[in-house]
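Just so it is clear, none of the values below were taken in a lab; they were calculated from the coordinates. Since the model is a prediction, treat every value here as computed from it, not as a measurement. Cβ atoms are built from the backbone, for glycine too; each structure is taken alone.
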Structure 1
Amino acid sequence: MLAPFRISLRTLLRAGNLMAFSDTFSDGDLSYVATHRRSSLFTADIERSADLLSDRLSEKRILITGGAGSIGASTLRELLKFRPRAVHVVDIGENPLAELTRDLRSQADVPLPPDLRFLPIDFGGPAMQRHLKDEPAYDQILHFAAHKHVRSEKDVPSLLQMLDTNALKLDRFLRWLPLYGHEGAEIFAVSTDKAANPSSFMGASKRLMEHVLFASGAQGAPRRSTRFANVAFSNGSLPQAFLFRLARRQPLAAPEGSRRFFVSLRESGEICLLAACAVPAGHIVFPNLDPATNLRPMLEIAEGVLAHHGLKPAYYEDETAAIRAVESELANGRYPLIVTPLDTGGEKPYEEFVGAGESATGVGLEEMSGIPYEAFPADLPAAIEALAALRDDISRDVTKTDVQQQLLRVVAGFRHADSDRSLDQRA
């Protein structure tokens, strides 16, 4: 009789992104499978920047939007170490927000500020406007709310929602700040590596977000951003999906020829903390990861996850055959791994942080560099207005080409990798 395959509680917790946050990476830490690092890349930069971080955060009032996601929650945990006076966490996701609340209030070693609030509201909706009206001025605003999946451009309604969340709502939110006394707040927003030479609407929407962010600071208010690598085993990530597939006895699937940069969850919080508080204003910063050594094939990550659980890959191309083979492969210490072609819309085979026409410079940190933001496009206000009209006029037939034409006004180098296949058609 086949012995039941068991997956550990630790792995299930990681799959649900409820992992513990420690100062060291154990040998069993799954993040090593993706990053090949046993300790944080940014420890020295955090230590050297401690006084500056304390000056920017200690006894300050901080607003975090989209703060219950993987990166936002990790950043929250890092900044709490510097003892701010007030932290208000906004996220439309009730369940992750509730779990974040329980988790923080259950940890003895996390210093909590006197005014710590978790608000289940939309950062771009009327409730947010009311909140800004009622609150004293914030010192720091950290923005994480986003649609981050390339698969979200699969159809026009999903694409318009992605543009609304990633750029149009942010434009509205930033316009509210001076109306209600928050014009002096330093603002940081997370971008993505896909904003460099974008091949997807998602990447183009985040490049548009960068323009919106820095245009709002044209009068001198500090603005900063970071282009991110993939966060290993974070919510919605493919490595996390590997854990879910194992837990549910379903085949793993990974694209052949796709290489990605990875940082750990802890590193993601450290990157954001440094980018928000320890670099010159007006920069988009990114981690100094070497493409030759740090770009990891996704297929290798899947193989590493299987090895971590004592399994060898059994490669398949046919999804149905792989689904049917789970139990028989497990009987021999193997697990089905579907190898898929990289042929879905918007996908790039590799990642990059610096786009065409941009140049990187030092920002005073050992493990991070920055791109000085130049002037925002003259057509930005008109493009924002036109995209909002596409979103709002439901009597009009809107195509992806209509959206692309508006994005091309302000996103130089946008070349959409079109395909009739979507990630939603894959396991």
Structure 2
Amino acid sequence: MRTTVDEIKKFAGFIAEKLNNTSSKVCVCLPEKGVSALDAPGKPFYDPEATFTLINELQRLIQTNENQQVKVYPYHINDPEFANALVDSFLEISMKNSKDASPQHSEPNQDLHVDFSKNKSSGYEIISYSPSDFPDARPENLLRTQAIMQQLKDQINKGIPIIGAGAGTGISAKFEEAGGVDLIVVYNSGRFRMAGRGSLAGLLPFADANAVVLEMANEVLPVVKEVPVLAGVCATDPFRRMDYFLKQLESIGFSGVQNFPTVGLFDGNFRQNLEETGMGYGLEVEMIGKAHKLGLLTTPYAFSPDEAVAMAKAGADIIVAHMGLTTSGSIGAKTSVSIEESVVRVQAIADAAHRINPHTIVLCHGGPISGPREAEFILKRTKGVHGFYGASSLERLPVEQAITSTVRQYKSISIE
């Protein structure tokens, strides 16, 4: 039975103490939307704040390691989906670790070896979001974002880079997850890219960018089981009421947002004209701020130190230092900054973000950073940059190379 918040904290402490003293392999599955039939919406003990407190305390107090995990699911304890999650977790801890046994799970990042000791903050950081600071956010959103950020911070503390990926198809998303990716982003250029068109098609008037993302959600969200999936949002869309659109994205299962299509990829007079006519980067900053207040995970692109500052002030959880259109491949850019210049630019963006919020996670993306070796080059020469986000480099280029190579192997067969 639910009592007071203080007593709930004591219950959580009692549970955590028992678990922390066990040597068995344990997976703690926590339902965000309620822990009994009596605290479902409309029932006598329905209290989202109390549920949030219980789950938040358990996440904070239970010590996680390779044998002890804590997973938070966006379900009520009596939902069939939560029952399925329990079964999956039971099977996972009952069998040998499939990721260790299956080599393809590590292939995408096998060449990326980075020492993050220089990037770690002192001490162990506990991520905590207070409901009082997010009056517009649903408690389950805050719990989910807190869990994601804590997992990413734990990974950084272990010296493992954060890897995010764009997905333009369901099969891309499915096997990005199988490869161990940390974040998946769905946006309109992914559809163009996987249709054999250049990624910049996503910036031109060939389709309604936000509508395309809603369509792609039906293809991607059902096949991704655990990795957070974010939506690319065109914040300058004059035909969307952004507050409602963000809630729509939240309701269909997206964990967060990114600002794409973005005017950050435009420069010169055209960019200036966009800014002057009410379609500038400021709308993207505003959108990220609104999403942050809703408790969604926010991972915006920034193209300059000033933009990084603006996004950090808006509450961005992760800032992606964008170096321009990705090079390489059949439809990649032929012109970009050098890899050496990218080191300087990425560092400047990271430094600017950390001046506002030292705990901001920073990733690099685009331009000449088109593969694991290039990402490693950047990460080994920067400080406070925690990983890489790839779109073309994690989706288009691997497909181009694999299909071309496979067809050539078939064509090399002799029938004589």
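By the measure relative contact order in percent (Cα under 8 Å, 6 or more apart), tell me the structure among 1, 2 with the highest figure.
Working: 1: 19; 2: 13.
Largest one: structure 1.
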Parent structure of the calculated result 21.6, 72, given that Rg and Dmax of the Cα atoms in Å is the read-out and 1, 2 the choices: 1
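From which structure (1, 2) was helix-only ellipticity at 222 nm (-39500 (n - 2.57) for each DSSP H run of 4 or more, over all residues; to 500) calculated, if the value obtained is -11000? Display every interim value, and only then the final one.
Values: 1: -11000; 2: -13500.
Structure 1 accounts for this read-out.
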Origin of the derived value 24.0 (mean count of other Cβ atoms within 10 Å over residues 273-280; candidates 1, 2): 1
